[in-house]
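A short reminder: the numbers here are calculations on the coordinates, not readings from a lab. From a predicted model like this one, the values you see are computed outputs, not experimental measurements. Cβ atoms are built from the backbone, for glycine too; each structure is taken alone.
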Structure P
Amino acid sequence: MNDRDQKAGSAFRAIGAIDYTVIFVRDMAAMRRFYEGVLGFALLRELSAGWIEYRVGANTLALATPSRTAADAPVPAGSAALQLAFKVPVADVDRCANELAQHGITLLSPPTDQAFGHRTLFFRDPDGNLLEIFADI
């Protein structure tokens, strides 16, 4: 039996989606101000001072202080731990860029039409994670 045959019967084939994403944070207060105040995400629930959840489409985005299951140290300052891409209608890419500018957020890349069929905009959250707003064009 080869690897392909073994994977065909794997229980992991039942995974159909990413249900939630957890960002381990260095500065919870700054991250919360950013995700709620700048991006406008509505608070879904706050389980503790170290765990805050937002609903983003069908998924949950959680901000967490490393502790319970993974006591990992947060990624060092100046290093992105992840990139999140948020899909919007094409006209909203430029509107998002304008709102970010109004909040004093530095754009890493202004709205740009990419050869691979996306209009993109890149910036960082307070912990340095790379964020992308994009639309199919």
Structure Q
Amino acid sequence: MAETIPTDDGVDAALAAVRQRCLALPEVTERLSHGAPTFFVRGTTTFVMFHDDHHGDGRLALWCAAPSGVQAELVRTEPDRFFRPPYVGHRGWIGVRLDVAPDWDEIEGIVTEAYRCVAPKRLAERLDDDRP
């Protein structure tokens, strides 16, 4: 995959796309945490962080909670798109690059799975109730 360098407009558009997907989930709020737009379930539990060039890493990326084993598999099979993020990678979180032609349907699925990983059971069940 060819790497693209996002412009400020591209960063804003990516954040808007991520925000739309995260805030569509039940009882999600957003606020800055450690300088990054961060999404919380019920205002307390983080499930997605949006980073633009975190400490000079050159990436536009999400850090997302992930089910056990997913991080290792994705990093092994697609290292150009997925990585082990600092600080939360040891807990199994996955880094998802947004600066290498993201598939927004896939991003939506990753964000939803991140939510399921941390949301209380009754909230996560609401996702299934909303399906046709």
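A value of -11500 was computed for helix-only ellipticity at 222 nm (-39500 (n - 2.57) for each DSSP H run of 4 or more, over all residues; to 500); which of P, Q is the source structure?
Q
Ranked by relative contact order in percent (Cα under 8 Å, 6 or more apart), which of P, Q sits at the highest value?
Answer by largest value of relative contact order in percent (Cα under 8 Å, 6 or more apart): Q.
Out of P, Q, which has the highest value for distance in nm of label points 7 Å out along Cα→Cβ at positions 40 and 88?
If we compare distance in nm of label points 7 Å out along Cα→Cβ at positions 40 and 88 over P, Q, the biggest value is for Q.
Which structure, out of P, Q, was mean count of other Cβ atoms within 10 Å over residues 32-39 calculated from, if the result is 14.2?
The correct label is Q.
For Rg/Rh (Cα atoms, Kirkwood Rh), which structure out of P, Q has the highest calculated value?
When Rg/Rh (Cα atoms, Kirkwood Rh) is computed for each of P, Q, structure P gives the biggest number.
Given that FRET efficiency 1/(1 + (r/R0)^6) of positions 72 and 112 (r between Cβ atoms, R0 = 30 Å, to 0.05), derived from a single structure, equals 0.90, which label among P, Q identifies that structure?
Q
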